[in-house]
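Just so it is clear, none of the values below were taken in a lab; they were calculated from the coordinates. Quick caveat, the model's predicted, so the values are computed rather than measured. Cβ atoms are built from the backbone, for glycine too; each structure is taken alone.
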Structure P
Amino acid sequence: MAVEFNESQLDILERREGHLSILAAVMVLVMGAGVALLMYPLVFGHPDEPNKWTMRFAFAGFCVLTLLFDAYLLSHRRTMRRLKQQLVSELKRNLDLRYQANVDLLHSIPDLNQFRDRLAMEFRRAVSMERTLSILVVKVKLATGLSDAGEKSGMGEAARTISRNLRSSDSMYLFGPGLFGAVMPDTNTASANHIAQQMDETLRSLGPKTKFSFETSVHNYPEHVKSAYELEQMVSSLVLEKEPWESVDVG
């Protein structure tokens with residue numbers, strides 16, 4: 001989930017709700033005072049009325065109820081404000097934890113050197129056992145104008161989504177800023193494209209929230225390349241052309 005919220009908008013809503021609560025309390029007080037003024041001559045203007053004490057008790061009860069209702073409105077306003085502040089604090093804490101988890105995830109992903117070692121091992125295995133081997137590459141492009149925290153958060157969310165769509169036998173790597181890859185042993189082009197399509201759908205639903213776009217591509221042995229060197233050169237060319245935390249305007 002996106003990991004930002006607009007605190008200024010929450011402050012504006014808080015002030016507007018406060019104004020409405022104060023307005024409601026003032027209206028209740030004004031209307032109660034108006035009704036009390038209209039009732040006063042009837043209650044106290046006839047001292048010889050046999051049920052004058054009943055009317056006076058009713059008048060006093062009305063005044064007390066009006067004041068109590070006003071006090072309830074103000075107390076409710078304070079309670080709701082305190083609860084909202086607690087919720088906002090909890091939301092900020094959760095966002096901080098989510099951000100730290102994304103940063104830790106990015107730091108924990110193996111790099112290009114480890115990818116080369118794994119690729120060489122899996123390629124030898126694929127050749128000796130006459131199996132297929134696919135490499136899935138995902139280019140993530142951030143929206144323009146993001147803060148450093150927003151960039152890392154977006155990349156972390158993308159990495160989390162990519163890893164969830166991979167199988168247990170697959171391994172994910174971070175080739176460079178915004179450039180992810182996965183080694184997929186025993187996977188032909190059709191199966192790899194199916195996984196890439198599922199990943200596309202998940203990333204597409206996540207992209208507008210975390211402000212990034214993406215591109216996926218599949219490279220397969222023996223359909224597209226004939227050697228591990230060709231696969232490695234393909235990845236190296238992508239790394240060289242990829243600018244650090246490349247940004248685009250995704251609206």
Structure Q
Amino acid sequence: MKHEIDWREEQTEALMGATTEAEFFAAVAKAAKELGFEYCAYGLRMPLPVSNPKMLLLNNYSSEWQQQYANQNYLAVDPTVAHGIRSTVPVVWSQPLFESCPEFWEDARGHGLKHGWAQSSYDAKCNVGMLTLARSEGEITAAELRERSVQLSWLAQAVHEGGVRLATAVSETEQAISLTAREIEVLRWTADGKTSGEVGLIMDISERTVNFHITNALVKLGVVNKTAGVVKAAMLRLL
């Protein structure tokens with residue numbers, strides 16, 4: 001138990017202390033190696049901007065496999081990614097998992113990616129991340145999973161927290177956004193599809209006052225219309 005606690009503390013210090021992507025991923029790769037995996041990958045998708053979410057993609061796969069993955073658009077068929085979007089339950093690579101995309105499975109194995117484990121992580125700010133650990137030799141056995149499951153799942157969450165910290169590029173202005181109670185209330189009703197007139201009736205204020213609060217909120221959020229304002233406020237967990 002003490003050894004495991006020491007290991008976690010060591011990983012936490014390395015992941016949270018990293019100031020560059022290179023330092024951060026070096027810590028991820030080191031932890032992966034200590035758990036018996038030669039390859040690792042971490043992908044992070046942030047919620048904003050909605051039309052083009054910010055991404056962080058790090059891995060130590062061969063350059064040939066990275067190029068092949070991109071050229072063949074394997075992201076669209078990768079079943080581990082599809083699983084990670086739906087669930088935080090860990091998944092172990094297997095023939096049945098890849099039965100819908102046999103060419104992808106054979107291609108990956110041809111590049112030395114034969115055995116793998118993956119787990120996604122979500123947080124309160126709607127960031128989604130997934131850690132994948134892989135190796136070319138040595139099946140991932142049930143005994144190994146029993147022995148390492150706590151460390152693996154803990155690492156997935158720790159890497160996610162470290163990745164979000166590193167990738168977060170929210171401006172000081174965004175960090176300082178503070179909506180009044182009235183602004184929040186009108187945006188909430190707007191999010192439910194109410195018009196300014198309907199919101200005024202519900203809140204017992206004039207339509208002009210509703211629009212005044214909406215306009216103030218949009219200025220603070222740095223957006224140009226109500227739809228964008230509601231989405232951004234929700235993503236920033238201001239509602």
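P, Q: which one has relative contact order in percent (Cα under 8 Å, 6 or more apart), as calculated, at 18?
Value 18 for relative contact order in percent (Cα under 8 Å, 6 or more apart) corresponds to Q out of P, Q.
If you line up P, Q by distance in nm of label points 7 Å out along Cα→Cβ at positions 131 and 195, the top spot, with the largest value, goes to Q. Here helix-only ellipticity at 222 nm (-39500 (n - 2.57) for each DSSP H run of 4 or more, over all residues; to 500) has been calculated and equals -17000, so which of P, Q was it run on? Of the options listed, only Q reproduces it. With semi-axes √(5λ) of the Cα gyration tensor in Å derived from the coordinates and found to be 71, 16, 13, which of P, Q does the value describe? Traced to structure P. Match the computed value 1.00 of FRET efficiency 1/(1 + (r/R0)^6) of positions 163 and 179 (r between Cβ atoms, R0 = 30 Å, to 0.05) to one of the structures P, Q, and report its label. This figure was derived from P.
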